[in-house]
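Undergrad: Several structures are given next for inspection.
Every number here is computed from the coordinates shown, using simple stated rules; none is lab data. Please read all numbers here as calculations on a predicted model, not as lab measurements. Cβ atoms are built from the backbone, for glycine too; each structure is taken alone.
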Structure P
Amino acid sequence: MSTTFSVGDLTVHRIVEMEIPFTDPFEFMPSLTPAMLEASRGWMQDAGALDPATGKLVLCFQSYIVRTPHHTILVDSCVGNDKDRATRPVWHMKKDDAWMRGLAALGLTVADIDVVMCTHLHVDHVGWNTRLENGRWVPTFPKARYMFSAREFEYWNAQHAKTPIACIADSVLPIVEAGRAELVSSDYALDDHVRLVPTPGHTPDHFAVELGRGRTGALMTGDLIHSPLQARYPELSMRADTDPAQGSATRRRVLEAACEAGTLCCTAHFPSPSLARFSRWGDGFRCDPG
């Protein structure tokens with residue numbers, strides 16, 4: 001499944017690796033109350049964001065390809081294949097070709113990607129960074145520069161040194177060891193069309209990606225928001241946030257700005273079509289399909 005749209009003179013594509021009822025809402029967002037969920041059940045189900053059969057949040061796991069006049073950029077590299085993810089059976093030792101078929105459907109090969117940008121270094125955003133070749137993890141995109149936030153990398157590398165983190169071992173460090181990582185600040189500008197924006201909280205130096213020459217035509221949010229429920233209630237944090245209070249403040253700040261500017265937001269995990277424009281709704285925000 002892919003969706004293609006334009007942002008000025010840029011072309012953007014989605015590559016969907018999987019879109020499934022994924023997790024219990026109360027497990028995913030520990031501060032969610034039954035009253036909040038019941039008040040939102042109808043519109044969440046209508047939006048495809050809550051599965052009526054299982055009661056689980058529907059999440060999409062996907063990448064964005066951005067074609068600029070200068071570069072072909074991959075933003076976030078999803079889950080990947082052959083990775084040991086025992087705590088997530090749906091990801092564990094996965095061997096499907098959905099992601100690669102999505103890339104091929106765009107007329108692209110792995111050699112066509114110039115830049116890989118990882119908004120943060122969580123497992124479902126770095127997976128296709130590497131592939132297994134003769135028992136070794138090697139860069140999937142042979143010509144690409146891989147851009148990681150320097151602060152983000154330093155944090156996770158230090159955590160990994162204390163307690164091994166599988167996705168750092170198999171999807172991040174092999175990129176560094178191959179000399180393909182470019183450690184940048186989270187406000188780095190790639191060119192006049194693509195800029196990083198610091199959006200910390202979910203992780204220590206998470207960034208979003210702004211698209212557009214001269215003005216922001218679209219914002220790739222990464223994991224500053226996972227579900228439309230967090231727009232309605234921006235204070236809802238998800239379980240893996242490293243700094244929940246900072247994450248909530250970042251989410252409110254970004255959604256306020258998106259409301260004011262009418263910015264198209266390209267979300268990482270909203271159900272298809274995953275593109276949203278936000279408007280105010282009481283003390284929170286409403287998501288309208290982009």
Structure Q
Amino acid sequence: MTAHKDDARRNKQADGSRAERPADPLMVLSVEKAFRVLESFDPTHASMSLSQVASVAGLDKSAAQRFTHTLEKLGYLRKDPVSKHFEMTTRALKLGHNFTRANPLIERAAPYLMHLSKTTEETINLTVRDDTEIVFVLRFLSRQVLNPDVTIGTRMPAYCTAPGIAMLSRMRPEDARRILERTDLRAYTPDTTWQIDTLMEKIALSAARGYATAFEEFYHGDLSIAAAAVTSRQEPACAVNIAVSRARYTRQDAEKRFSSLVVAAARSISQGLPQPHG
């Protein structure tokens with residue numbers, strides 16, 4: 001993902017996460033602060049001084065010093081002996097690796113995405129929703145990959161992506177609207193659908209036809225078609241999408257060729273999802 005497109009949004013969300021929270025007797029605030037420090041490191045803050053860590057994480061310098069020291073001792077941060085700047089280490093990848101290897105949803109979906117990849121020779125993605133965003137959790141690249149900076153763990157706004165709209169379309173309309181109302185809605189390109197009423201119309205259309213499209217709404221030249229896999233309770237669990245280039249397909253051709261394929265893959269994944277608890 002291009003860093004400048006979502007840096008302000010991510011910083012805004014980080015600020016919001018530090019707002020006043022209801023009292024929770026089980027909440028270990030020191031753990032929350034440690035993760036706040038780790039999450040401060042991103043493409044625009046890859047290497048930071050202690051003062052910068054304190055500022056970005058919203059901590060005083062003394063607390064930042066204790067947390068960076070602890071995280072360095074645990075192997076998640078390293079400190080340059082010359083510049084005294086901190087940066088994340090490869091140990092941080094272990095958390096993401098454990099998630100992808102242990103997640104039954106990814107295990108269930110992988111064969112279907114691999115089949116789509118071999119059949120279409122296009123880029124195939126599996127995403128899940130995290131509140132107002134989608135997160136890429138599995139990705140099969142084609143030779144014509146559009147956005148090589150999109151990797152596992154990349155986040156994008158749900159409202160202007162085909163997977164996001166696909167998952168919102170499998171929710172109750174009032175729940176989808178609430179998600180949109182707490183989203184930082186804006187136009188990333190001239191083609192972005194970003195006003196709530198228009199988005200709700202798009203979500204309703206996607207619900208009716210069983211798939212969603214996003215044509216150059218986040219990236220120029222990107223044509224994306226997606227369908228959501230659902231649990232036995234008909235709740236969206238994830239979305240499968242195919243992304244192709246406008247240089248190789250028209251919008252109409254991409255939709256006609258790939259919509260039935262993503263719908264079929266999503267239905268197959270849905271049939272084998274674990275029974276939700278509760």
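Undergrad: Out of P, Q, which structure matches -14500 when helix-only ellipticity at 222 nm (-39500 (n - 2.57) for each DSSP H run of 4 or more, over all residues; to 500) is calculated?
TA: Source structure for this number: Q.
Undergrad: Starting from the value 0.99: which structure in P, Q was Rg/Rh (Cα atoms, Kirkwood Rh) calculated from?
TA: Source structure for this number: Q.
Undergrad: Can you tell which of P, Q yields 1.4 when distance in nm of label points 7 Å out along Cα→Cβ at positions 125 and 149 is derived from it?
TA: Label of the source structure: Q.
Undergrad: Looking at structures P, Q, which one was FRET efficiency 1/(1 + (r/R0)^6) of positions 141 and 253 (r between Cβ atoms, R0 = 35 Å, to 0.05) calculated from, given that it came out as 0.60?
TA: Of the options listed, only P reproduces it.
Undergrad: Suppose distance in nm of label points 7 Å out along Cα→Cβ at positions 37 and 237 works out to 3.8; of P, Q, which structure was it derived from?
TA: Q
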